[in-house]
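What follows are several structures.
Throughout, read-outs are computed from the coordinates displayed, never taken from laboratory work. Being a predicted model, the structure only gives us computed values, none of them experimental. Cβ atoms are built from the backbone, for glycine too; each structure is taken alone.
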Structure P
Amino acid sequence: MEKADFILKAQYVLHMDETADAAGKSLLIEDGAVAVRGDKIVDAGPIGDIEKKYSASEIIGGSGQLKAVLPGFINTHTHAPMVYLRGIADDLPLKEWLEKHIWPIESKWLGPEFIHDATELACLEMLKGGTTTYNDMYFYENHAAPAVKKTGMRAVLGAGILDFPTRVAQTRDEYFERAQELVNEFLNDELITPAIAPHALYTCGPEGQKRAARMAEKYDIPIHIHLSETKWETVEIEKLYGKRPVKFLDELGLLSDRVIAAHCVWLDDEEIEILAKRHTGVSHCVESNLKLVSGFAPVAKMINAGVKVTFGTDGAASNNDLDLLGEMGTASKLHKALSGDPASLDAKTTVKMATIWAAEALGLGNRTGSIRKGKAADLIMLDLDKPHLTPVYNIFSHIAYAAKPSDVEHVMVNGRMVVKGGQIVTADEKEILEKARAWGKKIKESV
């Protein structure tokens, strides 16, 4: 028998392998198991087949336990350190929320220590909810990276680029210097993927966008941008450049499969076709868009056109959590109502959006997002022995519409068990929460 480090057994293994799906095969292995050695998945299949081929130091699940195993969820758009600003300014439109509340607070408190400590809290929340990878856009990301690596999470960290001075940088050149430092340190890292994040067209104009694209191409890294989030943005860009945002970016030559565009709420049909043609990924942040009254992204239209649509939480200051399961349920139900089609964003599609499509949109499809031999062992196990998950007729339905973060029992990233029995094992949760409360007290006293 071959030796494995872990064997995970479950009534339901959702492997989410797009190659199998394209061939008309099931995405589900019933009474299945996954074998893990080192940081990789070495096999997956029916329990009997895996047990005949492998022994393991640790076996998780089995013996009549009601479990589901699937790839870890991937949050394709967030500002992770903003967990420290959760609830500080609510019930406001985006422009007012940013300019009168969030940016002034950030200008006072943003710094390496804030970023590091807040990132720990964000990773704790995401990991306990089954998210194993996140795509971030913020500042001082080289100080976020140690917190990510300490908790054992995987992250795409985007260095924010703006046209105006902040605590982070005084000039555009300085923003790019910070981005270069991030790339130099983490370009070939196992868990961290550096990215360039020109914030939005209204905060980072054409020159900054083009420079970001050149840097991304040079180092083969992702580009992360806010795009067509609000009606105000589309009107402003048309006023400035005579084109709608997607069309303007495309004519600049900046849209490609390396870009992940957050929000994409205010799109016309031509822009949807452009995104599909350029293979640009979209991060749908339904709960943030609802809360800030940004509008309703045409998700069903985008998917039908071939756009790779995924899920992002946005920052916890505008959501107010980092719960990807919540995003999945809210989005699927909302877009059924908006489209008038109860089959829109069906349960299986919704789970794809949170796993394999997300990995592909971030350029990580060969590394994570599905359970396949040779991929990184980024896995989660759900405990199905719960009132709200009983009985099970369709496991995809339960994950899309009924599961909660508290159902996540075990989480593995890169072959390392980081959450066990619902508790993080790579960091001190009590210490993380105590630091967050201390920061909260200082921030509250200064507002």
Structure Q
Amino acid sequence: MKLSCLHYLTALVVAGALAASAPARAQQTLDVLHWWTSQSERKAADLLADALDKEDIQWRDAAIAGGAGIGAMKVLKSRLLSGRAPDSAQLIGPAIQEWAELGLLLELDTVSSQNNWNRAFFPTIWSLVRQRGHVVAVPIGIHRINTLFYQRRIFNELGLTPPRTWAEFERAAERIKRAGITPLAQSSEPWQVSTLFETLMLSESTPAFYRQLFERGNDKVWFDPRVTRALERLRRLKQWMPEPVAETRWESVARQLANGDVAMWVMGDWAKGELQTMGQTVDEQFGCVAVPGTADYHLYSVDTFVMLAEDYASQGQQEKLAQLAASPAIQARYNQIKGSVSVRRDADPNQMDSCARASWRTFNRGALVQAPSLTHRMASEEGLKDAITAQLHRYFVDEHVPASETQRRIASLARALGNRKSED
């Protein structure tokens, strides 16, 4: 039955009113899984979320607490197996290529070509995010692990300069200890012990030897005298640490440095971002130099995100996040917050603080000075990383374990895991 003219006009008015009262379209969402839970990490994540919000995309946060991403990786695998994969996830190092080989990652070739990533990124970064000629991840920032932070007030009051050699470190630590202050901060959390060890290993060797030790899983290399010296220094440094060395979260250790409870701390430069949230600034309250013996080297970890290719329903939002995260404007702001440095070769070092400038310029010297972090998933597959970390932690907390036994155990594990991988 046809509507009368009056009824027809009434229907049009009602329909128009309903359309005017409804939103133009529902805001799109992007489910993002990561392990950024400290104050500075949250601020960095919020920056990305705000950038997406301006594109009418809601960042649905799935932050999993736990140092070095241990908990987040377990949750990511669990969600994938249960058919609830996030749209985007923090995934770094060799795992990117492994997941890409399984066909789990969205290819970002269109975003890459439109934004000239091949020319914009450092060669090491460009290689990291590609698999079989396809771009499968978006890099956001480069962290320098071999960083020694120091409390400027303590150093100024005692007339000390930041140590460049281990001999200078020992002399400074002795003066600081006599003044009633703990010279060196440290936590007994396994990943924090491993972080300290890998900087010592680089100090005793070179990036080439470091890569051979961790990337190739060569069991015989573990008996090298340089490994012995790094292990012995790891134990000797305990004399300058708190007694006992407690299992303390890294954010709490940062607070100790900010408060002047400790004078020095070896940690990745994400610590700079955290110190900044406490009102500390580079070159005023704290400073940073390379760990003794590593000034010419860059022990690195790269923040990267992948996009999960489940049903392609969120491809538009995923590509928008990738495009924004690698853009010059977001790169500059994000890395200032996070403590890292830009993945872009065209970044302006004059806009960086002294810590960031040294990191960016050292990384810019190329692969010969770069060493991928074991602890932070850049050097080895997960099984070998976990095995090495466990043995280093055992050696650190148990004074009765000799260095030779630790070397033998790790060599055996490297050999066994290497054989298993070749069989696979």
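Identify the structure, out of P, Q, from whose coordinates Rg and Dmax of the Cα atoms in Å was calculated to give 24.5, 98.
Details: P: 21.1, 68; Q: 24.5, 98.
So the calculation was done on Q.
Of structures P, Q, the largest value of distance in nm of label points 7 Å out along Cα→Cβ at positions 79 and 127 belongs to Q. Can you say which of P, Q returns 2.7 when distance in nm of label points 7 Å out along Cα→Cβ at positions 207 and 231 is computed? Checking each candidate, the match is Q. Given a computed value of -15000 for helix-only ellipticity at 222 nm (-39500 (n - 2.57) for each DSSP H run of 4 or more, over all residues; to 500), which structure among P, Q does it belong to? Working through the options, I get structure Q.
With respect to FRET efficiency 1/(1 + (r/R0)^6) of positions 143 and 351 (r between Cβ atoms, R0 = 25 Å, to 0.05), the largest value across structures P, Q is given by Q.
As an exercise: relative contact order in percent (Cα under 8 Å, 6 or more apart), calculated from one structure in P, Q, equals 20. Which structure is it? Checking each candidate, the match is P.
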